[in-house]
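Chemist: Please find the structures below.
What follows is calculated from the coordinates using simple rules that are stated; it is not laboratory data. This one's a predicted model, so the numbers in the text were calculated from it and none came from an experiment. Cβ atoms are built from the backbone, for glycine too; each structure is taken alone.
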Structure I
Amino acid sequence: MRLAHHWRVPVVPQGGNTGMSGGATPDGSGRQLVLSTRRLNRIRRIDTANDTAEVEAGVVLQALQEAAQVAQRLFPLSLAAEGSCTLGGNLATNAGGTAVLRYGNARDLTLGLEVVTPSGEVWSGMRGLRKDNTGYDLKQLYIGSEGTLGIITAAALKLFPLPKARRTALMALSGLVAAVALLEHARGELGAGLTAFEVISARCVPLLARHFPALRWPFAQTAPVTVLLELSDYENDAHARNVLDRVLEHALEAGLAVDGVVGESVAHSRALWALRESLSEAQALEGVHVKHDIALPTSAIPAFVAAAEDSVERFAPGARPAWFGHLGDGNLHFNVLAPMASDPDRFVARQSELNRLVHDQVAAFGGSISAEHGLGQLRRDENVRYKHPLELRMMQAVKEALDPLELLNPGKLLPARESQEALHIP
């Protein structure tokens, strides 16, 4: 990095190359240096007394999960790409995943960082402290900054005790209003034991049947909404089963659910999770679709979906919103598939208009256009439309203070300096 600084060469950090917003992709100039963190792949230390792990940025997420389990600990960050994504990228994008409801985002799991600055200096803030009020919390600037302020090279991360038991349930519900009501009830009944609350729309179910016929959908009828709920219990398996049965019974008696099944074994629970985890690939196999990684207040999601689906239908009759996501933390993947038997190129050509339509609805309901995938290049300019000008100026001031030469990942998250006037950034 010191050499790049000396010669004024822009640097694009890369981890596992699993990002979905173009945040680790260089521009087409041929003048940017790609810097891989793959060789920074050591788990330096696991401290069970402090419940922390010190890891380098190139460590694959699944490798840390497995190392923590060997030490009888849990590292709870869990993503579909966990077998190939790296922790540096997870931190740079403030990754979320399926357990945010209980454990928080990557930001919430981080106690300290080691960072290389644009000038090549190394800042070591690897103190595994849960309390440190000695100044600005600098690590939070780098988490979620998509490599635009510094290169994360290592992190001190939180670990947790392993649950004594886990139970998973799949419930067929009458709609999103029922799903939000069930979430509220489950939170009250299960407390911190509720580790996942995933939602699947009806349009997703035939995609699984078409592209993953080996996966068995457990219900004879497709409900408007299906939720997958996970309980992590610190007593025993019998207690977990009893508590989850009570939640299912309440859902049926209250008319929220029309059917439900509780995983009877580890293998059965994995099969239920496979239904949820195969949705992204099923949509990719189905063909052209436009992705939206959005966040909303959970209470607003039913009204948002109704409004957004109506807007999409008026914009592109026959288009298929096939949404799913992490209802427990308000993160929805509102993906829109092209109409059946339509011209995919024509649909893609209108992608920007479709994005604007969906994102305007997100803004109207008080949401965010990027929940866990980052802005990268794909959502960067859209973000200018929805951020308050003062907030944009504050973000730019941070960038100019820490990277005045604009060497680190230029044109990501924030527009490059020369583009800001064209985008009307004051």
Structure II
Amino acid sequence: MTTNKETPWRWVPSIYFGTGTAQAAIATLALLLYKQLGLSNAEITLYTGLLFLPWLLRPLWSPFLGLIRTPRWWIVSMQLMLGVALGGVAFTIPTAHWLQGTFAFLGLLAFALAVHETEADVFYHDTVKGSTRSGLSSMPNTFRLLAFIFVQGFLVMVAGNLQLLYRNSISLSWSLIFYSVAGLFILSWLWHRTSLPSPYNESIHLLRRQQRREQFAERWQEVKKDILSFFAQHPRQQLAAVFCFTFCFLLPETLTSKVAMLFLVDSNHNGGLGLSPQEFGLTYGTVGVVGLIAGSVLGKAIIATKGLRTIVLPLSVAILLPNALYILLSETQPTSLGIINLCIFIGQTNLGLALVTYWTTLKSISKALGNHTVYILLTSVLALAQMVPSMLSGALQEWLGYNNLFLIALACGILSLAGCVWIRPMLLNKSKADAENNKNIDIS
């Protein structure tokens, strides 16, 4: 019987709420901060796109974390580092060198987050077993998304209200917001030092230097062997299909994910909708995330009922609708918040459907082709697919305008559908297996 101290409810919600909070800080708060401080869209997307680098390099560092210390140690340490990094961002915002300072601390934040979420997933799977894990399978992603509502919705609204209170002092308002998030992580660090269970023997990690050096060499050889065998054992056409799907499916989303937020807050004469921080927090940070949750729940239910192979192509069409709605919004530039909210809700619901389809397919492919190293390799390809288009998207928007960029992103949906058609023969039409792949999917 699980004691009260060991129950996952003591630590799973707070761990994954923290993960989602840091993700939203990088994805949304940093972007809005730079927009209000006067950077161009090209500069904003370039700088924030570079923050994907730790995830791109994850295959090179993640296999070695367990040789240094336990997942529990990494989680607690990275939460402290997340708090320090967020505090550093807050401290440097009002300074003369705010760009260099905030970007350096955001880089530290991204690295700490990548390590934290990697080891949090390892810790969750090592600690929560059997029927308990089945009952809590949706909890990690649920609390990630609740954190997005808290950050993108509530905190962005608070930032807007602070700007009114302090007579449009943008630097002060954002500095206070980042200090508050830093404080949350310091509290989280203090909580998890005592609330996290201790399933590992810390002493086994206190090895002599030579032993650890030998283990690093052995682990590196294992990683190389797994990757080389992955490329050697499977036909080139099959590998091309896998990498084409992994890279291309989300291209319509990655090309506009940052620009769409900038479009919502940009002024009308620049082609945007001119939403205030409070309106953005309601529209994108609350209504949009609720739509994302609804789409993910619906997508999981459909895949579990119909089977992935049967439904993958119809569900993949959902990736097209968000950009179609952004085209409509950029053409009409409505002033009605109700119309904007409706479009964002429908678009994000369809995005949730598409993301669940993507992640379920990716996990199914990884199980069919190899082991966990293969999955890490594919997520690294995904990071590249997110990093490059998002870095270029701001420059493309300045060159083409919002409307034309959304049109190009919509046209890129052809690549998404082509990738699904190519990968479909590799998928097994088993609803139970698909339901298993659906568990603990991160769509944030």
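Chemist: Taking distance in nm of label points 7 Å out along Cα→Cβ at positions 257 and 289 for each of I, II, which is largest?
Modeler: The maximum falls on structure I.
Chemist: Given a computed value of -10000 for helix-only ellipticity at 222 nm (-39500 (n - 2.57) for each DSSP H run of 4 or more, over all residues; to 500), which structure among I, II does it belong to?
Modeler: I
Chemist: To which of I, II does the computed value 4.7 (distance in nm of label points 7 Å out along Cα→Cβ at positions 233 and 265) belong?
Modeler: Label of the originating structure: II.
Chemist: Computing mean count of other Cβ atoms within 10 Å over residues 313-320 gives 20.4 for which of I, II?
Modeler: II
Chemist: Now a separate question. Taking relative contact order in percent (Cα under 8 Å, 6 or more apart) for each of I, II, which is largest?
Modeler: Largest one: structure II.
Chemist: Can you spot which of I, II the value 14.3, 49 was calculated from, given it is Rg and Dmax of the Cα atoms in Å, for residues 105-168 alone?
Modeler: Computing Rg and Dmax of the Cα atoms in Å, for residues 105-168 alone on every structure in I, II gives 14.3, 49 only for I.
Chemist: While we're on this one: Comparing structures I, II by distance in nm of label points 7 Å out along Cα→Cβ at positions 129 and 161, which one has the largest value?
Modeler: Comparing I, II by distance in nm of label points 7 Å out along Cα→Cβ at positions 129 and 161, the maximum is at II.
Chemist: Sticking with this structure for a sec: Identify the structure, out of I, II, from whose coordinates Cα extents along the principal axes in Å, for residues 57-304 alone was calculated to give 60, 46, 35.
Modeler: Checking each candidate, the match is I.
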